[in-house]
Every structure is written in structure tokens, then in C-alpha cells.
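Got some structures for you, see below.
Just so it is clear, none of the values below were taken in a lab; they were calculated from the coordinates. This structure is a prediction, so every number in the text was calculated from the model and none was measured. Cβ atoms are built from the backbone, for glycine too; each structure is taken alone.
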Structure 1
């Protein structure tokens, strides 16, 4: 049955007509361009009377923008297909109309909009139009969406996607989102490295300028080895990334072995520690370490009191950043490795012991090799997290520069240099993708399957005594030290001035979150309320969007096959491999000028949250779909249900845990992120993390730590909710299961 039941025989073109009407209404009823300092939807009554709020038809016919006829012509051409029978010929007409409209609108928009993206043939066709170009508004957005959907319908009618209109529209729609909000901004930002900027602000194409910027002494200098003060920032970042990835992987593995193979009583405390980096901003550890080892920290004060050693800033630099990142990212490595340790089938270890291997040899030759996928993933995550980290280097880095901070100062510093920022982004992205490729090449052809359909005793082999001693000697002190660091970070918000006056006080909370009774009722008098409400609002908007798009992409990857699926999957997961700093720079450079002018708005922050956290939804959905047999979908389709009905009534109810996980995790990460949005915030749309960074920069650690405490409490409630609703994933082993009877 090639033609899906989505197109019933009574109304075979109902969906086509609906989207055609939507596209035409966008041309007639909505403002075509974005309206400054106003919601375009409020200007709907003025679409026929105002040049600023004019609809697409009026802009094309009356206000001197004839290129908009191209999109309307594409819709009208697609309208011819609406009266045709659902055949391959109808598909050809739909593709022709949709493609003509899309290329016409997008080609003209980019040719006369952003600098550096000009096409001579389009300018020759429409004259000097750059002065008349504005950012697209509601009308243009909805018209473009309608043209994309109609093109997708045409592909389905031509026989692609098994003739399913919904699947075709979903693939085209998700691909358009990935291209627009991941591939386009990243490529646009990276392309800036190939342009040289003149003194008058103009830029010209100069490919050699990129290599000059990248190969500069400031990036790859090695003067620190020959008596100089510092090495290049690229070497600093690579060195720090390798150090952090190594230390977090080792510590995370030891903690996972202790939780699963040594003593179960440590499992719950380790689970709590594992959630800390998720529910806290990334620089909280750095602040706690400053209270311990900073110039006015407890350690320096103790040394001065006991031995007369004058306090210094010895902790600030690469060592402080490495320690802070190791504390911050080790719990993530623990969560990765714990799942891998749980997945090792005890029968493999039992087989080795049956062949007279002692526990130590079994661990070294069987257990440890089976941990390779987890070790590689933990190393990759630690490396990327280190390179993308902005908070800890800015807080405890001192004069030690890394790529993320250099990119930040290249954009917001006194010497605005987007070419240098783009060149640094190339280096940062190259490092991340290189480690990603090495990991894939090392593990891609190896098989680490440990869980099959065969019976298993479920009794894991305990750790050998020598390994257990190493695990305890390393993991237990680290756990204790981690608790101390977080306690100091928590306590810092409750004392007057750390290092000078330890009087207990709530003044920092009052300054940040004070509430007063005014003439007209309650007044949110605290300085932090505005950033907190903005953060919660934008995170609440982005979280369901992230979960929805992520699970839809996971559904398409798991349940359909189409050409270009590998590139589609790569684009969806690219945001994981791209450091947050690079994505933030990409958004500020790509969406700062027409036709997509979003800089300074709350929408650009929502989009950055959404696509930065998109891999979370994709991975959660992909893992959930692997547990659902395709026969469920096929049974629904055999009962003549459409793909939409199958997704709604069969698939989604079984995906509730993955949906809740993606929702809550996206919400939490949106609140605690800093590197990706540090470039996008404004005074009107200030976020919690940027507010805290600002306070730290001013030396006001009390209010910063008080704010962190409030965020920790809020995020703890969110993670408690996810644990309650989702529960803990298990492999199906039963406690006390009898060992399989061996055949003799």
C-alpha cells in the first residue's frame, strides 16, 4: 500500500489545499517584514494601509518590492496541483511551485540582505534594493513554511517516503530547521575567517587572511618552552582539554566501579553527586574553589596564620581551571561509565573464571576491555565540555587564556574583530571534530555487545582486592572533597564578606531577591528578579520545543529510511560536537542583519537554547525507539491508521519517559548554560548565568553565590520531578535470580 491513508479517497488533496490557503493568508493577512519594537501580530489591522506593516501583496505591488511576486507565483503554481489527481504529475507540479517560490524568496533575500552574501545576477534583476531590505516577519515566515511543506508533498506524490505526506513534511521541515539554525549560522560564522576587514568597516574576500589569523603566534606560539611567559591559546585549550578529559574519565570510571561492583551503599550518594553539575551553573565549582584557595580563601588564610606565608594568587591559572573542570565534569563521566558497567553481562566474566582465570586477570582481560566504548565516550564528553567551558576559565583562569574566552573578548572587547573570532572558532571546532573522528575510528569496527537474549545469572563479579583498594583510595577522598567544595559554594552566600567578615547574614539574598510591600502591592525589589523571571520564561518556552523537535527527529531516524539520512543525522547531532561558544558566535554573526534579524530579541535566545540542547531530545528519543518493536507501528498501519494517528495513539504513549526526560533536562540545561548565550543577552533579556558572571566580575561573590543557591534549589526540584516521573532504567535483571544450570 504505497499511498498512505493520510490522504483519504474522499479528500485526496485536503492537506495540499490547507497549506496552500495558509500560504496565501500569510501573503494577505500578516505583516511581511519584522516591525521594530512591536509585535507584528498587533499590526494585522494595518496590513493594507501601512508601508511598515504591509502584507506581502502590498509590499510587492505598492511599496517597491517586486521580488516578492516570486513567492506568490510559486504558491499559485502549487495551486494548480490542488485540482489535479494525486499522481506523480501532481508531485512534479508541487515541487516546481514550491521550489520556485522558495528559491525566489530566499535568493532575493540573501542577495540584497546581509553583507558578504551578494549575488550579482539577482542585484541586476531587481536593481539597488539593499536600502529597502528588512528582516522577515510573520507573513514571510509562514509563507516560507507553506512552500517547504508543499515541496515535501510533491516529493511524497513522486513516490518518496512511501507516499506519506506527513513523513515527507516532517523530514523537509526538520531538515529546514537544522539547515537554518545549525548549519547556516555555523558556516556563516566560520566563513567570516576568510574575509579581511578594512578601516572603514567594509570587508573583502581574502582567503589567506584566515591562515594568517590561525597560524599567529598568539594562537600557536610555543614561547613558554623557551623562557617566554605563555604559550599560544590553542595549545592552552588542547592541553587543558586532554588533561580534563583524562582526569574526569579516570575518576568517573573508578566511581562507577565503586557504585556497581564494590559497595552498593555508595550508590545513592554518588547519584546525588552525579546530578550536581546538571543542576548547578558550570562556574559554581570555580567559585567554591576560590573560597577555598583564592587570595582570601580558607587555605591561604590558614597558611598565613600558621606559617606567616603571605596570601598569593597561586591558584589562578591553568591549574585552577583544570581542578575546577575536573570537579565539574567528573560526575558526567561517572553517569556514562555507570551505565556501561551495568551493561556488562556477568556470564562473560563467569566464563573467564570457569577457564581458571583469577579475579584480577578476569578484570584486566574481560571487564576492562568491555569498558572501552564508555571510556571513549567519557573522554570525548570531557574534552568537549572542557573546550566549551566559559565560566570556569573566566572565573579562575587569571592570565591563562583559552579559546572560549578569547572568542568572547574578540566579539565584545574594545577591538571588535569577528574575523579573529571566526578563526578561533575554526580551531575550537577542529579540535572537537578531530577527537570525535578519532573516537569513531577507534571504536567503529569493534563489537562490544554484552547483553543478548540468553539467560544470565545477574550476579556481577566483585572487584579484585587490588582494584578495590585503588578505587576506594581515589574515589572516597574525591567524593569528600567534592562535597566540601559545594558546601563552601553554598556557604559563601550566607556570610558578610568572605575572607574578612564571616558574620552570618541573609543580606545577599535580600539584595538579590528582596520583596517589599509598596503602595500598589508587592514589589519585586531584588536586583536578580528580572533575570530569574526571564530565564524561567525562556527556558519554559524552549524546553517543549526542544523535546518535540528532538523526538520527531528521533522518530524519523528510527522508523523511516530516506536519501540523505546520514547527513540529516549528522546535522541533528552537530550541536553536540560544536562547542557552545562557537554556536553563540554563529548566532550573533548570522542573525545580526536581514533577512533574519534576531539579535537583541528573546527569540534568538530561545532558538539557541533549543538547538544547543537538541541532541538531548534526539538521543533520548533514539534510545526509547530502540526499545519499541516496529511491529507495533506496522500493526497500527495494517488497521488503516495514518502515520499521524499511529504516532499519536501508539508511539507517543510509550515514549512518555523519554519525553519527560527531554523536557526536564532541556529546561535545566537552558537555565544553567552560559557559553552559548553570553553573546546574545541584552539589558532587557538578561539571564541568570550572565547576571552571576557580571557579579563575579565585580567581585561581589556573596550575591553571586546566593543566586547560585537559589538556582540549585530550583534545579533540584526539577531533577526530583524527573526521577519521580521517569524512574531509574534497569536492564531487566531480577534480584536473587538463580544461576543458569550448566550442561554436563
Structure 2
């Protein structure tokens, strides 16, 4: 229907053009050359407005649906593993959580993910951290550096903004099936279209079921997920989208490690196999049920003023049982073992109210955003623990029972409430782009210990700010300078049971972006320095949390996405991250490099599409990832050996042989089957990397 001001998503826009800005000629249905409108990659998560990434004074990366399909990603970690400054191998082959280490900071890995503009609420001080399957996503935007001015509590390393698949106002139907090694199999569907003749209402229904063995003994991964949504254009100026996401993980895979000695180096002349399972099948369970419902309401008062409200309710139940090793018993070949259990029930509300005004005055074009948001989360947890007989990893025998009783160690409620008001002004003065923003938050945290009857509370207020300046040259070069702050309150308590003070961070970043006019190419370089105080950490998994003082992270990131030819696309990235304990109350730790952070990280991915002769319809891709200088412990006594991984893909459009809408793809991760240690939490706990995995996918669009 003509006259609608809302840009309705179409299949072409959502499924293809979201990857890169397109200004090249394309073939029209009748075979003639047709010019496509430019589709600009935005830095929407960094600004909460439709701001081109080229004009955003902060480092921003995007991974679109087409790229995710091409690389066959199964997790958010795989989606971002070719992004410089993002380390995705914190826990190796485990797929239970989406651990993302950004610019060296791992404290936000479990709580710094946003879906459709709202935080995916979880409890970093527990097992209740949510995971969104990438099949349900249209785009992944990675914002480097602090973003508290718009989002409140967040990691200084950055955030990851996920955009879900939304209803389309044209028919779209897809079936997808995959099989692979380790008994991988999955089936998915994605259907969408209008519900009325006037195209005022559209729906979308996405679903997937998957199952796989893992490289660790009897452990499995299972998932069932479905996401219904409906969009109603009530008027030409008012739109409402209702969304739900329901996910059940009956089996959550493996999440354990082995000692440094015996994995990275030999123990008594031997090494542990990278398929070793240190647990017990009868005492190893991870079940997660997560349910999210919400809406996105937008009303345009006129061409200059728009109001939005986003709301989501989340409920999750998690059950954990795990027997895990924890270091060698003397010089023997026996590993001591313990048991941990958890039962958690989480409920959360998030709402964000926005008012955006665009106006011109005094030679300045303003985009002003004012907002009020609210977050509330409570998580009821019961944790248990016990002892188990030791195990010989070189000749493991399973079937052991616990030693003594398994007892309750914690029965608590973790509650957090955050209310924030924010104001941002993006100004365009000729070629200059200026951004100023400020936010004030009220944060209440309460831990209730049902075993002791004690409460730990923290009432805090926090101001966050940002300032950025960028100059946009006619030739596509855009140098910039920015300053951003972050704060991260948690429900972590110290040895005395007191809540830790919120972590606070600030970042200076300067860099340059470049997009040659009329091309799809993008290049960027960013130099940054981040300082964080009141850092919460613990030496061993069983230790209480503590504040180590201050962490400094500084480094450089380079990224390039270029079309070498019309058929050959190449992306490359490099990051140097020097993150260390600038101040620490732990003897000998000050000045040491932090764990989980490769000092050097480089990647390259290339894809070539054939369009002539017998190979027409075929595409082939190859990627290489390199990681170096990862510390194995906080004392910096050992390093994880450097490693290089190779990934590959091969795809074919079967419409070339008469099967319209059918495509086949083969993806291979860790092509050379490199055996490696991905990272270490300590010398007692290192994580094996994923072995070679092969997966074939057949999709049908009709």
C-alpha cells in the first residue's frame, strides 16, 4: 500500500543486502543491468539511531545473515570469530555459553548481549546466562568499547547487538536440513509473509531442532527453539511488532577443563587426549529453558519526531549437575574430582522508552535522542557440592559414586534493579560529526542468603558520558576521536559476604574509517586505551570474588572488507591487545598480563563465486585464524602455545541443474584437525579447542 512511512523489510533487504553496502550494478529479472540503491551498514547499536557506521565515532563491526550462512555458524561465538578485537575461544570446544572477550575484557561475556535493543538479561553470578541461536538472527553488530551512556551497566570492552528475523511483507519460505560428524543433525524452517490484502499485517515463524554428540565422551547437545512474531502497521505512522522466543536445551554439552601440565605440556611423560571426559554420565546434566516475549512499538508524530517503546519479559530455568577434575594429586596420574550442582529460576523485565527528534538550527543538523529505561532481574539459586573419587585421565574408568553426602552450599536470591535516563545529541556541521551524550543511573542490588538469613545490599548512582568527533572527507576517509565510560555492577560478594563495588571504566579511542565512494569496500583502524577500576575476579573457580584494583587495556585493531573482483570477496583483521593488572592487591600480580586475551590475533576469510561455465553456481571459501601470546595463569608463569586454525566452505546453487530454490553447502571448521589448548583459567583448568567438525546443509526456498 502506498504512503507508508515505515520501511518494511523485504526478503532481499533482510537476507542479502544487510551484509555490505551495495552500489554496484546487478542483473534485473530480464537479464539487463540494473542499479541497486546504496544499502548502508549502520552503527545503530552504538547510537540507537540510524547512523551510518562510517559516521559513528567508535569502532563497529557487522556480521550479516549472508555471511553467517556462508560460514555455517552454529553459535554467536562462531559468528564473531573473524572480528578483530573479539576473542571467542575462552572455553574452547564448549558451546554452552556465548563467551566473548572484547578488547581483553571477559567480565561482560555472559551479560553483554542485546537482542533487538534490549539486554538479554542473565546472572553472571550463576549459571543462568541466555543463549540465542544464530539461525534466528538477521544481523550481529559488534560495538567495541564502553556503551553505558545508552545501555547502563555494561563491559568496557564492548557489546554485541543481535537483530532477530522480523516479519516480511512479501512471501518467504525456507526449509533447512543439516548433518555432520559427531552425529550432528538439525532441521529448521523460516516462513513469513503478509496476512491481509492491504499488507498492513505480516507474520514470521522461525523454528529449529538440533542435536549432536560432542568430542567429550557421552556428552550431547540438544536444542529446540521457535520464534513467532507479527507486525501490524496500525496507521501510516504507527507500527507494533510482537515477538516471542522459546528455547529448550535438554542437553547443554560439555563445560570442563584439564590441567596445563598434561595438556599443553606433558605430565609424567604423557598428554591427556583432547576427547577426555572427566565427569560421570549419571551426574552430568545441563538443562536450560528460556522464554522471552515482548513488543516493539513505534509512532512517528511527524517527519521530525518519533517515539519508541521496547519491552521484554524473560523467564528461565536452569539445572546443572557436573563432576569435574581439579588438578593432579601430587606426582601421581590421578586427578582429584569434585561435584557441583545448581538449580536456578530467573525472571527479568526490561523496557526502553525513546524519543528521537531531528531538527536544524544555526547551521547544525541535530539528531537528539532522549530515553528512560528500566531493568529488573531476580534469580533464585540453590547450589550443591560434594567430593568424588579421583580419575586417571590416561586410563579413565567411570561409574563412581560420590564420597559422602552432596550438600547444599548456597540458597540465595540475586536481585538487581536499574533505572536510567539518557540524552544524546548527534550534530552534523558541514563535514563534521559531533556526538555528545550523558546518562544517570540508579542501581539497587540485593543478595538474600536463605541459609544464614543475611542480606547484602548495594545502592549506587552512576553518571556515564560520551563525546566523539569525526570528519567525513569527500573521498570516504573519516578520522575520529571519542571518549566513553562504562560501569558494571554485579552480584559478586567477597569473602566477608559483602557486595563488591561496581567496576568502572573509561576509554579513549582514535582511528580512521574509509569507504571508497561507489564501492562495497570498508577499511578501518582503531587505537584505544581502556582503564577499569574495582575489577571483580577470583584466582580459582572455588575462591570467593575479590577486587584486584585496576586493569589497563590498550591496543590497535585493523579491519578490511573488500571486493577484489566482482566475484572475489576478502575480509581480514588484526588486533594487538595489551591488557594488564595496573594495580593489584595480590602479591606479584601487578603488571602481569590478564588471561583470556591473545596479545596478537589475526584472521583472513576469502570467498570466490563462479558464474561461468561448468562451475557456474559454485562458491568456495577459506579462512585462517591465528592466536598468540595467551597467558595461562594470572601469575604469568606459563603461556598457552600459539595456534592457527583453518576453516573452509563449499557451496552450490542447484538451480543450475533445475532444482529451483535449492542450495547445498559444506562447512569444515578446523580443517587441519589441529589439536590445541584454546585458553586457561589457571594452571589447573585449561580448555581443549574444538576438533575438526564437518557439516553439510541443504536449504530450499520456495
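Miscellaneous remarks
- Label whose coordinates, when distance in nm of label points 7 Å out along Cα→Cβ at positions 487 and 519 is calculated, return 5.0 (choices 1, 2): 1
- Winner on FRET efficiency 1/(1 + (r/R0)^6) of positions 47 and 215 (r between Cβ atoms, R0 = 35 Å, to 0.05) once structures 1, 2 are ranked, highest first: 2
- Given -500 for helix-only ellipticity at 222 nm (-39500 (n - 2.57) for each DSSP H run of 4 or more, over all residues; to 500), calculated: source structure among 1, 2: 2
- Look at distance in nm of label points 7 Å out along Cα→Cβ at positions 79 and 575 for each of 1, 2: the largest one is in 1.
- When relative contact order in percent (Cα under 8 Å, 6 or more apart) is computed for each of 1, 2, the one that comes out at 12 is 2.
- Here Cα extents along the principal axes in Å was derived from just one of the structures 1, 2, and that gives 74, 62, 45; the source is 2.
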